[in-house]
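Multiple structures follow.
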Structure 1
Amino acid sequence: MPSSEPIISCRNVTKRFGDQVVLHNFNLDIYPGETMVIMGGSGSGKSTTLRLMIGSLVPDEGEIWMFGQNLCELDEAGMNEVRKKFGILFQSGALFNSMTVAENVALPLEEHTDLDPEIIDIQVKIKLELVGLREHAEKLPGMLSGGMKKRAGLARALALDPRILFYDEPSAGLDPVTSAQIDQLIASMSKHLGVTSIVVTHEMDSAFTIADRMAMLDKGRILKVETRRWYEELRDAPAASIDTLPVDERLIRQFLRGEAEGPFTNRQSGQGLATALFGSDSAKVRVQ
């Protein structure tokens, strides 16, 4: 990885909701200009990680640093200043349905800058051109396909020329061709604009297309942070070598390959029905 300082650093982060520990002792550094894919199964802590990084949640323990500032020490005004430096593409696009595509993209510029309307109009056209939607500027979101809504959401996320872009399941609900187009856009943002990208996804085709590095989450802990090449080699490792791998790597391999049998499913089915119904003393229960 580059020798520069991390643009985002999560240090010993723990997050609880009541008695449930969602993230435990989470550590992750993300460097300027890279695309980091954060992946894992449902309930692994991916969405919580994203919400902590954008400041909508505060960790119970640990620190999150961004642009050299500890987000945990910022008040709301300070956090809002940081938010101007990053953009978010939400899973649904999160467009305002009563506003045109152009008006949606212009909104951050109107709210957070003193630019003249003529300059804002130029900026909107540039951002829509980047995502291939300039000719659809006057359409309402209800007139757009799912993929077009995602691209419009990306244009709005780019409105303030952010240094970081967060993507929440960018390929969710899209057909393979549209998903590939979104992947191409994400890669283009990093390559041509130098944007740091953090992508939360469980879509492996997308992950292996766009990632520089990948972080695998399971039950609130990071199993591995490695390069895409390392994950590719693990995914493609011969079946004969599986038994020699550590448990965590076997778990990752099953996830990457989408296999029905392995540590994931063994863990889910490891508890017998009697134990689930009657507790640890269920061995004493006999079916007559």
Structure 2
Amino acid sequence: MSAVEAVLGVDVGGTTVKAALVRRDDLTIIDRSSAPTDPRAISAGILALARPLLHRAAERGLTVSHAGIGVPEFVRDGRVTSAEVIEWTGTEPGELGALLRTSTHAEVSVRVDSDVRCGARAEAHLLPDPAQSALYVSWGTGISSTFVLPGGVYWEGATGRAITLGAWPSAASAFTVEEFSSGLGIARRFRALHGGDTHPARAGEELTTLAVSRRADSGDVEAEVFLAEAGRVLATAVLQAVDLLDPHVVILGGGLGVSGSTAPRAAFEALRARPGLTALRARLGADSGLIGAALGTTPFDGQLR
């Protein structure tokens, strides 16, 4: 293992922060860790995951000189330019290199990007035809998207803001797509429907999106209809983007997008009804953003596993 180089990849999500040591030659995950997201202490949370990973890398004789961080924010030229999800009260991600060097005595350079672009980068490497374009949609706590041009080059936009699918008006009254169909939006709307955070008839069951999905899978018709509508509303927005961009492939990623629950099943059914459109589930699952963050730090000509 002494000759192996590794990259530290970090994926900051609305619910969970994930970090991993990734082999530089084939981008397989060597070691990993995760923790719940604390929007008010992201830098501290990243360091708490990174330090033990870098320590274990040193024990294994691994060389780690690069780190990639994906954040659920607007990023331009490696600089975070928004605070939509994270309250940046401390060190910006772009300054984490100095913190990592101080706390681990490792020379680590850091690249920061929007998490959805990280996911798109990784999934584009897995397209069977490099001449294909793709619209990658990250569907989890929030919703965002990235258009990937043939050759794997994603479109960042003039100001780094070409990711805002979730902010589009939805096909459901006054809601945005994210307010209606994201993991956070589904949970909030279902709780509002039942007048609180728990179900009055289910012994205090917390009404999270995961709980709603489990109810649908167990035959609860109300939950199934609720989730299916969320999936169809998301698909309607994606098809509007398809009308504009005309990609070869649509890829659904993110925790909800790859979950196989009622909502993504309904979304895939609507997408695959469009003649000539190929709609795929992210092959790297919920790790697309994590591996894509690592991929963005290094030249790579091999095949992802």
Highest-scoring structure on percent of Cα pairs over 24 Å apart, for residues 76-235 alone (candidates 1, 2) is 2
Which structure, out of 1, 2, was Rg/Rh (Cα atoms, Kirkwood Rh), for residues 12-83 alone derived from, given a value of 0.99? 2
For structures 1, 2, which has the highest computed value of mean projected area of the Cα convex hull in nm²? 1
Distance in nm of label points 7 Å out along Cα→Cβ at positions 28 and 172 gets 4.1 when computed on, of labels 1, 2, structure 2
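Values in this text are rule-based calculations from the coordinates and carry no lab data. Model, not experiment: these values are computed from the prediction. Cβ atoms are built from the backbone, for glycine too; each structure is taken alone.
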